[in-house]
Structures are given as C-alpha cells and as structure tokens.
Structure 1
Amino acid sequence: MPQKRVLLALFAHPDDETFGPGATLARYAAEGVQVHVIIATDGIAGSVVEANKLEEHEVLAQVRSTELANATVALDITTVWSLPYRDSGMRNTSANQHPDALIQQPLHCLIENLGEYIERLQPQVIMTHDPFGGYGHPDHIRCCEVATAAFHVARQKGPRPNGYRGPQKLYYSASDKRLTRLMVKLMPLFGQDPTAMGRNKDINWVEIAKWETPVTTRIDSRLYYQLRLVASRAHATQFGGGPGWMRLLPKFLRRGMSGFDSYTRAYPEAEAYVEQDLFAGVF
C-alpha cells in the first residue's frame, strides 16, 4: 500500500457527496485516507424543502454552499472544491438551456479542468456518478463522462517526475436493481405512482429499474451510518428524512441497505467476486 492513500470524488450537486456515498467517504477519512470532493454545480435547481422558498439564485447557492461545508466537516472530508457552474436541472427543463449550466460547457474544457485537480491531488482512486445519472439527472451523467475521460487521460501520461503514475481505479455509484424492481412493485400498493416520484414528480422509478448498474463493490459502512445522517441533516434545504420509498421495503432490507454502500468498478474491469475495499490492489 502507498504511504499516502488519496480518494478523489466528483459529484454534481451539494448533497450528492452525502446522500449516496457519505458513509463510505467518512469511513476512508477515518482510516487516514485523504478524501477530496469536487462539486460541479451550485445546486440552484434543487427543490427546497422549507416553506420559505429560496428563489434567488445567489441566496440559494450561498445557503447550499454553507450546507455543503457543514456536511463535509461532519464527514471529515480533507478538502472540498466547488466548480463555477450552474445546476442544469432535470431533463427537459428550462434550466438545461442556461449558458452557465454544467451541460452547456464544452466537454474538453471540463475534462482539462478535472485533469488539473488530478495532477494536483494525485488520487489512486476516483469516484463519481453512474453513466445513467442515478435517476437520469443531466449533471450526474455529465460528471460521469468527465470523470471517466479525465481518468483515462491521466493514466496515459505515465509516471510523473515525483513518482505519481496516475489514478489506478475508477468507481461509479451503483444500486442493486433487484431491490429497485421490488420497490416499483410495492409502490402501487401504497397508492404511489412509481413513474412520478419525488417532490416534483419528475423521477421515474420504472425507467430507473431498467438501467443496469452492476454491483461489483460493497463497502461496509455500518460504523459511519450516523455520520452520514448528521451530514444529511446539514443539507437542510434538501433533506426530507431520507428517501420515502425506503419505507416501503421490509425492515431487514432497510437495515442491510443502510449498512453497506454499493459501487461499480469501472476500471480495471471487475472480477467475478464482490470487492470490499476501494483501495484493494492499489500500490
């Protein structure tokens, strides 16, 4: 194992670092890994839980930036970086067309930008969203495209004068679609439409259930579940007590899901076994 282990995560919005992989990040930080997080957008298009709606761009962006800072402190993140782009919003919304939106930026510029962070921070492991964007969010998809391309560009450079050889492993967030399909079947029994979920009814779980995100890596994060909960509550404008669909699942399934975080190892191609450490095989 190298003396300095470094994990770099690229996520689209403030809260993406917490709601999915938060316990994983907290675990590796506690184990002495340098955990760096890059957030690509300001989260302005995120819906707001509180009744006093924060509609001004500058106001909501500032509030979510503060929430991000508090959440990453709870997770003991080494550094957090925010890129200067606007939240692109969900698919087929007016926010997609804003000139400052992430998805409006030239892809090669974003790849070059992330490449600079890779050279500066020198991670062995990079983590990001899955190619489908979790629930189809354009910013999540763009982050996956950028992180994947920057990862391979950095590897092609070969050894640097300081000995850094580039990133060695790339991970995407993942979920067991068997549970998703079960959830889709249960929703109508509780009077919920699985094609129109979320506060804005713009999340289609039937569609999501068809996307394959193979689980090749399961990280035991049971000791850090409470830290993720604290960090989740720090994102007060977005936190609603956790995903409502989780309450549709049996208690034993909920306990199992809250104790382990799932990922797809995108590079190197995963073996048949289920990996239990993001840094396994790193030198």
Structure 2
Amino acid sequence: MTSSPGAKSQSSSPTESPPQPPHLRSDWALFLDLDGTLLDLALTPTTVVVPDGLVDVLRRLHGWLHGAVAIVTGRPLDDIDRLLAPLVLPVAGNHGASARLPDGSQQALAPVSPLPPEWHARAEAACSQWPGTIVEPKPYSLALHYRLAPDRDRDIYDLLSRMAAERADDYEILKAHYAFELRPRRADKGLAIERLMELAPFHGRVPVFIGDDVTDESGRAAARRLGGIGLDVAETFDGSAARVRQWLTTAAAQSGDA
C-alpha cells in the first residue's frame, strides 16, 4: 500500500461520542502499539515521554494476563527497552521484522533484509537541506518526519517514492503522523500478531490489538481475523493516548494484581 501525502486514518465525527472501549478480560492476549497509543506523540521520536506509572501498569497487566502482553511497533527493540525499562516484554519491533519472543529469544518474524545503506545517506543529505525534517533510521525501514516542517511533506514523499521505485517489489511507503516510512512489504504488524498467537502464553487467548495509525491497520485486521478485537485510538479513545492509558490503568487496578 502506497499512501499520498494527504492520506489520513479515519476518526469519529466531532459531533459523536466515541464508542466505549470493552471491559478488559482475563482471557485476552493484549497487543499494544507504542507511539500515539501508549505514548503521546512528540515533536521528534527521541523526545517522547513515558508517563509516570505506565510501566507499572504494564507490569501488572503482564502478570494478570499470565504474560500475554506484547508491544507491536515500528520502533526497534532497543528503543522499546529504553523507554519501558526496567520492564522487558515480548515485542514485535520494526513492524514485525524483528521480535523478542516470550522465552526471551530474538528472531525475525518476516523474511526481510536490512535497508540499503545508501538510502540512509541519501535521506540524510536531502533532509540536511530541509530544516525541521528528521531522519529516523531503523534496521529495516526508514522514517522521515516533517512535524516541524509541514510544508515538506511532498518533498519527503517524492524522495521516498524514488527509493521505493528502485525496489518496488520489496518496499512500500506508509503514511504516519507527520511522517512517511519506507518499509519492507513483508514486515507487517498483522503477520507479527499471527506468529505470536501461535506461542504460549498468547495461544488460545482472544487477541486484542490497539493502534492509532495507518501502519496499525494490518494489526487490527489480524486480531479480528483471529476472532479477537482491533481497536483504533481515534475511534474508541477519541484520539487520546491518555485515555488508552487510563483504560489500562483502570483494568490493572481491577485485576487485583500487585
């Protein structure tokens, strides 16, 4: 899927109240996106803030659900561990291109290769000419952010489109919040969830995925395909990561897990 600069994820009408999130159940397997879902979006990827109490809430839910809590995100594993330290959860990072399984082992969940290094160099050279744009290099993908330079959306899209055209069978462009990401086609959050659901402690539970962006659509679809629930932050939580956190906090408090 290739998105144009104007593409946006759908949100509920401003005149309608968002639907209420379901009551969190003990037989769920919980899969959570990070930026925009658990964490408020920031001006740059490195300036996100982990709110006080979030790590403890995730720890308590991890215990209550017997380990069936995983982070599914476009960020690499090192970023996730830094943000959620000292908690170490199962993770599908890089859109599922890499993962830490419940037993602690790390492996790729999709047959992808590292991004061509010259693409990183080309992106850095271009963004150095566009003040306010930011290159977020990842092992298997490349995200370019323009929140601080919103008029550069077309420039960034065109740059990544040229790269993607060089290996059109292998890469696609995804629209994110004030960013475009060049990603391997086989790196897919939905596939990552399907793979994790084959493993204990996720296997046999009801998969529930929460995400906020176009990049999360495959995760929501996979959860529903497996008989579970796919929740969109805009539709169910009025676009607010704080409301997602409050929902999780309430569930952790009611779980009785200390």
Structure 3
Amino acid sequence: MRGHLRTLTKLNVLQRRQQTSFPGSIDYQLGPAAKGLLEVAGVVEAWLAEAPDGPLELGDPAAKSTIKALVDGWSTAIVRALAARPLTLTELNKLITGTSYPSLERRLGAMRLAGQIEACSGPRRGTPYAATAWLRRAVAPLLAAARWEREFAAAESAPLSRIDFEAAFLLSAPLLDLPDESSGHCRLAVVSRNGDGEPSVAGAMLSVEEGRVVSCVSRLPGEASAWVAGSPAAWIPALIDHQAEQLELGGDYELARAVVDELHGSLFRVRQAR
C-alpha cells in the first residue's frame, strides 16, 4: 500500500496532507491528475464489460490478467502486426526481432485466453491468429490512457509513435459503420516532428465501398479522394471527445467527416451510452 501511495503521489493523483490535530499524522486527498485517471478507469471498465466470455470487473484477477495481456501485446508490437493481417507464431517471430520466440508464444497464449485474438484457418503451415472485435475496441482504453500520460506523466511515459497510430487506425477500420453512400479512398495522416525537427507522417489509407471498409493499409502514398490530417494533439480529442476542430479535412468532405465521426463513435459510443 505504501508503494502504491508513493507512486500515486509522485504522479499527482494523490496529495499528502499533514494533519494539524495530531502531530505526525498524514492523510491523502485526490490531486490534479485524479479526475483524468478516473475517466481512464471508466473507459477501461466499459471495455471490460464487453469481454467475450462475460463482463469483467476492474480489479478482479481476470481483469488484471486481461489488461496485462493487452499491454504486453501492445508494447511488443504483436497487436500492431496482427492489426494488419492474421499471422502465425513463426511469422510473428520473423517480424518482431526484439522478443524471443518463447516470450511471443506466452503472450499469444495470454491474449488468446483473454479473447483478444482467435485462431483462424489459412493455406500456410501453422495456425494464424487474428484480432477479435474486442481487441479492436481496446483502442479506446489505450487512447484514453495515452492522453492521460501525455498530460500528467509525460516524463515517465514514452510518446505516441507512428506505430501506435498505425495500429489504432488498422484496428479501428473494420469497426466502422459508414453511410451507404460513402465510397472512395480516405487518407488518415498523423503529422509529427522527429528529433531533428523534420516532419514525420504516419497513418492509414482506407478504401470504402458503399459504406463498407474493404481495405485499410499503412501505406499512405496513392490517390485519395478524401483526407484527414493533424498532429497527435489534434487527433486524440477528435477520437476520444469528438472534437475535430483542429484536424484538416480535404477532398470529399462528406467522406472525410463520416470517417472521423465513425472512428469516434465505433470506439466510444458504448461508453457514452452507459
């Protein structure tokens, strides 16, 4: 308990207060970062409530294992790889060089037990694993946590990378339910700065036919009938809060706007309805 209190105090989630009534007595109250963290917890709870095998309660052992499986899968780039297409363990081992084969196998096993990935059939040797719809909706708690970290724990947290945004778009795309009249190619671009100050662009290209996303790739070059661009600071409120004023929309405005609206709705509609 003391260890948790020290960590939360360091992050300004809690504040220590010296009691005047009794010398040496200390109590705690919520600090500036607490409200944002409670909002993150609400998003996590909404996601856990949709677990494939039934609702999970935040703090229960099963919920802790589920969250750990998600975080491990994200931090090792397993989620990014499976967001693009189903892959076997052997294929993942070739793509992800920073994690050993046994470690990848353990993480895949944990994600499968949690209902975040599922085995599917394929023509090649080995068992391909694909992201489930529930793993795709995990973009919501991941985004909420990333925003909190940017605001309250930037020094202790890694900044959002191009791989993070690519994974978020690739995972979210199959969830989109666009108007039937929506068709075309929509480029989603996240513009940031490298360490040397040069601009860096990441994102995804969506192909839409009559309201259905038929493909989503991380290759941005190519003709686009619509596009949405902005910095990470502009994309995060657009996705979480439906505040897209800082994003630049171009080309087929109706298609671009529908994609932005549905990216938010597909991830956070359930949370708002609760």
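Suppose you compute helix-only ellipticity at 222 nm (-39500 (n - 2.57) for each DSSP H run of 4 or more, over all residues; to 500) for every structure in 1, 2, 3: which one lands on -11000?
Working through the options, I get structure 1.
Computing mean projected area of the Cα convex hull in nm² for each of 1, 2, 3, which one ends up highest?
Max of mean projected area of the Cα convex hull in nm²: 3.
For Kirkwood radius over Cα pairs in Å, for residues 89-192 alone, which of 1, 2, 3 scores largest?
Details: 1: 15.9; 2: 14.2; 3: 16.4.
The maximum falls on structure 3.
Any idea which of 1, 2, 3 comes out highest on distance in nm of label points 7 Å out along Cα→Cβ at positions 161 and 201?
Details: 1: 6.1; 2: 4.8; 3: 2.2.
Answer by largest value of distance in nm of label points 7 Å out along Cα→Cβ at positions 161 and 201: 1.
Identify which of structures 1, 2, 3 gives the largest calculated value of distance in nm of label points 7 Å out along Cα→Cβ at positions 73 and 129.
Max of distance in nm of label points 7 Å out along Cα→Cβ at positions 73 and 129: 2.
Read-outs throughout are calculated quantities, based only on the coordinates presented, and are distinct from any laboratory measurement. Predicted, not measured: the structure shown is a model, and the values here were computed from it. Cβ atoms are built from the backbone, for glycine too; each structure is taken alone.
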